[in-house]
Each structure stands twice: as structure tokens, then as C-alpha cells.
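Please treat every number below as a calculation from the coordinates, not as lab data. Small disclaimer: the values here were computed from a predicted structure and weren't measured. Cβ atoms are built from the backbone, for glycine too; each structure is taken alone.
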Structure 1
Amino acid sequence: MAVSQCISRIEPSITLAITAKAKAMKAEGIDVVSLSAGEPDFDTPDNIKQAAIRAIDEGMTKYTPAVGTPALRKAVVEKFRNDNGLDYAVEQVIVNCGAKHSVFLAVMALVDPGDEVLIPTPYWVSYPEMTKAAGGTPKIIETTAQNEYKLTAGQLESAITPRSKLLILNSPSNPSGMVYTREELQALAGVIKKSGIYVISDEIYEKILYDGAEHVSIATLDADVFERTITINGASKCYSMTGWRIGYAAGPLDVIKGMGKLQSQETSNPTSIAQAAALEALQGPQDSVAMMVRAFNERRKYLVGRLNAIGGVSCIMPKGAFYAFPDFSAYHGRSVGGKTIEGSVDLCGYLLEQSHVAVVPGAGFGSDANQRLSYATSMEMLEKALDRIEEGLQELS
């Protein structure tokens, strides 16, 4: 049976594919260390879990409004106002089945066939595929390690054409961990304002910051840009709630209504119980976030230090999220057992099969020189993984 053109256009998520393969190997009894998953290794905080249990006990197990419960939407409004300096009405907020779903709905609400979506490298793997699903054309803008993998205003201005509709911006970044400064965002905002494109600002890692880095929502920097920005966040990363699937978005009323219209036909509401838990996450104690960030910070320093001590590997110190994005390209072209490592996908496969370490190839993020390593795992696992990676690379000649 022939599948639709939409399905034929898109590729499966490489991060999920690597994670699934690593889990399958573990199920076979192989001692695999996984640095591939994009989720905290900490449990969901108890106060959040208890809120979900109360919701079940109180019978909150029915449909909610498709766009989310009034209480949670109001809490999102307050969160944006208090944390980000963004002033939205409740009607400008929608709750979705994870921030990934929020991004997808925003793309579907904005992009027509033939529209260009501007996506700087390294990008989260799903941005180009979501664009293709909507019939749009991903226009990839190459960034460099010399500029900390961040898009400049000059690059953005040069990339814009009459077909350009949307820029997708992610800070802190998955996979690079880079964080745009206020000044860098201000320069981008000037180009956005002049060109009249829309912006999806994916801010899911906003609270996971290091070394005094500041998170700035681009929508705060210019009134016109505010009117053209869809700001996206969620509960998954900062509250260790990846499986609960709660994301949310705020932006221009017509775009949010469009997202709501699609969601009403696609999924109906996000899970009622998870919404009750997310309400507690936003309104309850925030000390668990600081605890996780302290642990991530220790792991970050260890991981990057070990990576940069390996000959031929270079890694910029990330300022946010929980990923490192080292350049392993010095090992491309080397061989082992008669097989040549042609690029990041081959190196990823080699490390998984031979060293039993799961990482994610940079090719999936638009940067074939690199691999993405998650440090959302214990120090013990990081030490074991780095030992194995060093040994595996020494085998290549």
C-alpha cells in the first residue's frame, strides 16, 4: 500500500531510533551506556506526582477543553509574566501534548506549501521534518563553532527571501547547549522586524543554565517582534516530566486559535491528570530545578573536560541544557576491521556496536562533524562512557 506524500517526505527521529536500539541491546543483556536520551535522569518531584494522584482520586479523569484547563492556562500566563516578562491573555495560550507537539502545531498553523522555514544549524532533529510535513521548505543556515553555533543577524538577513515565512530559534540549544545573549537576540529581532517573518522561539530548556548565562525571550525585545513570535515551553525538561507530555505555547491570537483548531481534531485535550501535575509544577516549590541544575553543572564540566583531553576531539563548553556537542571529525576517514568511518553516522554506529556507548550522530542535527552526548545521567555512567569512547577511538587508524 502506498503511503501519502507527507509521510514519504519526512524521516524518522534519529535520536529516538538510537535510544530504541540501545534499549534493545540492553534487553539482550549487553551493558550499554546511553548518552543519547534527551531527558533528565531524576524522578519527577514528589509534589508533582502527588498532585496527579489527587487528580485521579478527585475524578479529574474526563475530557478537558481541547486547549487546556482554564487553571493551567492561567498559570502559564502567570509563568510567562513572572519568569519572562511576557504579557499574554489567557486566550493567547494553548496547552499541548508536549513542547514537541506545540512546535508541530505552530508550524502547521503558519506554514503553507512552498513557504521557507529558516532553521540554523545545529538544529533539533524534528524542525526540518515538521516543516516538510507542512509542505514547507527547510532553509538551513550553517553556523560555526567559531561563533559558538549561533545565528548572526547578518546570516539571517542574507538567508531571507520573498518566500521566507518563519524562523525557528532554540535557546538554550539542543544539541549545542549554546545560549543567545540579549545583544545577539536584539540584533536578530531587528532583522525579524524589518523582514516581517514569524518566529517560533523554543525555550524548553530555559531554566537549565550555567556560568551566569541569562535566558532572554526574544518576544520581550520589540513590540512588533512580540506580535510575530510564538513562544514555546513545557514541563518536560525543567521538572523531569518527559513522559507526562505537557507543553504550551503563547502568541498571536489567530495563530493560537489555529493551533487549537488543529489540536481539537487531532488529539483533543492533553491528558487531564498530567495537566493537574503541570499546574503543581508551575505553582509549587521550584527547589528541585535548582538541585538538578547543580548536578548537571558538575557533570557538564567533567564531560567537556574529558572530551577535550582526547586527541582530535574539541568541544565548546555549553551554557545551557544538558548536552555537549563535540567535534569528532578528526576520526572521520579512519578505519577498523576493514571498515572506514565515513561520517558521524558511521562513528555513532561504531561506538554503539563496539564500545557499547550510545550517542547521537551530528548528521541528524545538520552538523556531520559532531556527536551529541547527553549528560543527563550519573557521573558513574559518564566515567564509564568516556573510558569506552577513548578506548574505541584508539582502535581507529
Structure 2
Amino acid sequence: MTQSLQARLICAAVAAALAVTSGAAVAGGFGVGTVSGSGTGNAYAGGAAVAEDSSVAWSNPAAMTLLAPGTAVSAAGHLIFPSADFRNGGSSGVFAAPGTGEGGEGIGTALIPNLYLTTAITENLRFGLSVNVPFGLGRNLDQGWRGQLTALQSRINTLNINPSLAYKVSDRLSVAAGVSVQHADAVLTAFTGAAATGNLRLEAADTSFGYNFGAMLQATPDTRFGVTYRSRVRYTVEGSVYFTGSNTAGNGFVRADITMPDSASLSAFHVLNNKWELMADLTWTGWSTVKRLDVQRTSGPLSGQVLTTLQFNWKDTLRLGVGANYKYSDRIKLRLGMAVDQTPTNDVDRTPRLPDQDRTWVSFGVQYKPNKQGTVELGYAHQFIKYANINTTPDPAVGRLIGSYDNKVDILTLGYSHRF
């Protein structure tokens, strides 16, 4: 291998491994769409207008005024079973050789937790607290696979703590506001193309803040509308970049500015009769904030210089969901739901770290009330995902990774709510 080619491969790995905004669990982009135990069975349709349990502190805190007086908690765990198989479609250059294969599944089973609390301060004033995971990623592709220059390990964890207040203005209108403290940490790696330098590894983290608003309108005794807005969250991610091989001359510290998108939802909930409840929603997410990422060195003689620039060129998305509940008895409620969720990615800039595409949710669930205080939720959702085409390279001189991903996701949710 010539020194020129080796240098290009190392630069290519730098560009790939520093893609700190890649990855998704079960929603468009790298969003995590599983936010409550009761929502999975309805594919989260009508989330801003539903008032099932304390998870409304996140989906629309204005709905806290519709809950029974007192204190309540809701907890849920979501088991995610994703599948992503890469199919080579004529890769060129260093990506043409199959290596150890196509990377394997790359995604293991994940558990995503949620925890919520609501309490009545006065008859018209409610407090809520949300602890959840709004963004995330977990992918571990095989060392030596065809596209190891573009991605190996990709792990992004987030934790969001969101207190909120809701006020009942009248019998028809409630309003709410909240603030979020959000922490993110990431570990991302890619192969450099040389044994002496090994893998390039990035570890970075930051904590930032955001805010949210909500309103609930009871238009008729049987129909209500909810609207929510969540602000952007701006991160300055700081951490270290280093090589796992014997040549560690490029080790140092880096930083990058990245903005998580804002979002807005409009939802409707309608009681059709004493058995059926209907719901729908439209959610907009401003993923166009993720256009490019400039990674700067913050140590050594090159401090202040741009190490690499990454192009994403994401677009804003829409998510449309519809759902229905059937009250089988006083203790049992059956749930159905369907949603169409757009991807912000495109065929030009998509990478193996995020082989995302448009997805369709189909879900069902059951609610069981063992007593007056407790509620158990069981939900299942399957996501049908379009083929995600890949035609990417961190450096055209070393070739292109060309192919497609065949993706799908299954979600199993168990939740419990308790009123005190």
C-alpha cells in the first residue's frame, strides 16, 4: 500500500468515524419513537390529545389537567428487535473486496426505558416529570467487513429530564410549558485502512437544554384537540479522537456543534360511542437543521483547524398516525394503530451508520386494569421499512460503498401505571 493511499484511507476513516449525528432506534432520523407504555398499541397516534396516564407529561403536558386528581406514576420498557441486512450492489475500489462479509446484522436487541410522574398542586395546576430517551443508536458491524472504512461501532445514548407545569384555564382549555435537561454521549469507530493506526475511535459528550409548550382544547364533550411544540437542542459535543494501533500521532481532542431538531404535533381524540375511541395526529420534525458537521481539533499544533466536514443534507419530515381503542370491558381495552413515518435521509448522503428509510407502523395492544389504582399495558408494533440505498464514500479516491439495506423493526412494550 502506497503512503498516498494509506493517508487517504486514514482521512476517510476520520470522516466516517466522526459522524456523531448518525443513528436511529425506531423513528425517523435518529429519534426514539417509543415514549410510553400506552402509546405503542396505537402506533403513538393522537399522542398530543390522548390522556391515558402520566406519560402525557411528555407527549402533551397540558393533558395532565385531564387526569384524575392526586399523584400517579407510569413506567415502561420497550424491547426493540431490529434487523438490517446489507446487500452489495457493485461497490468499487477498496469496498469491492468482500472482506469478512457484509457486516452482519449490526444491531442487537435493545431495551429503552421511560418513567413519568404527575401530581396535582391545586385543582387547576399540575406538575409533571418525564425521564426518557429521545435519541439513540446501537450498531456494531463486524471488524473487517466490506464497509469498515465507513462504520464499525456506533453507539449514541441520550437521557432527557423534563419537568413541566400545566394550568387549566377553563373547562375547555388547558396550557402547559416545560424545560428539558438533555445529556448525550457517543462512541463511534471506523477502520483506518492500516494496521499501524488500527481503528479510529471517537468518544464525546455534552449536556444541553430545551423547552416545550402544549395546549389542549375540549371542542365538544366527545372531541378534543392537542398541540405541542418542542424546541431545538443545541449541543457542543467535546471529546477525544484516537487510534487503536501503535501509531498514535493523530490522537487529540475535538469538538463539533450539532443541533437536534424541533418538532410540532397536532392531534385529535374522539369518543365515538361507549365502546370506541378514535385518534389521529400529524407531527412535523425539523431535521433540516442537520445539514453538515464541522469537526475541529482543540489540541496540538493544529488546534482550531477543521479536521473534517461531513455532509448530511437532511430534510424536514412528517409523521401521520391513526388509531382506535375498543373497550371490551371495564377492565380491558384493546388498541390498534398505524402510522407513516418519513425519513430525513437521502440516497446520496445515507451511510451504514444510519440506513434509515420511510417506515410504516402497524401495531396493536391491550390495556388491563387489575384494580382501581393499577393499569398494565402490553403493546406490539412492526415497522415495514423501504429498502435503503447506499452509495457513499468518505473519499472518492478510495472507491464507493454501493448497495442497499433490507430493514425491519419489531417492538414489544410492557408498561405499568399506578395512581396514589
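Can you spot which of 1, 2 the value -12500 was calculated from, given it is helix-only ellipticity at 222 nm (-39500 (n - 2.57) for each DSSP H run of 4 or more, over all residues; to 500)? Matching structure: 1.
In terms of Cα Rg over 2.2 N^0.38 Å, which of structures 1, 2 is highest?
Evaluating Cα Rg over 2.2 N^0.38 Å on every structure, the highest lands on 2.
Taking 20.6 as the value of mean count of other Cβ atoms within 10 Å over residues 238-245 derived from one of the structures shown (1, 2), identify that structure. Don't skip to the answer; put the middle values down first.
Numbers: 1: 20.6; 2: 16.5.
It was calculated from structure 1.
When mean count of other Cβ atoms within 10 Å over residues 150-157 is calculated for each of structures 1, 2, structure 2 gives the greatest result.
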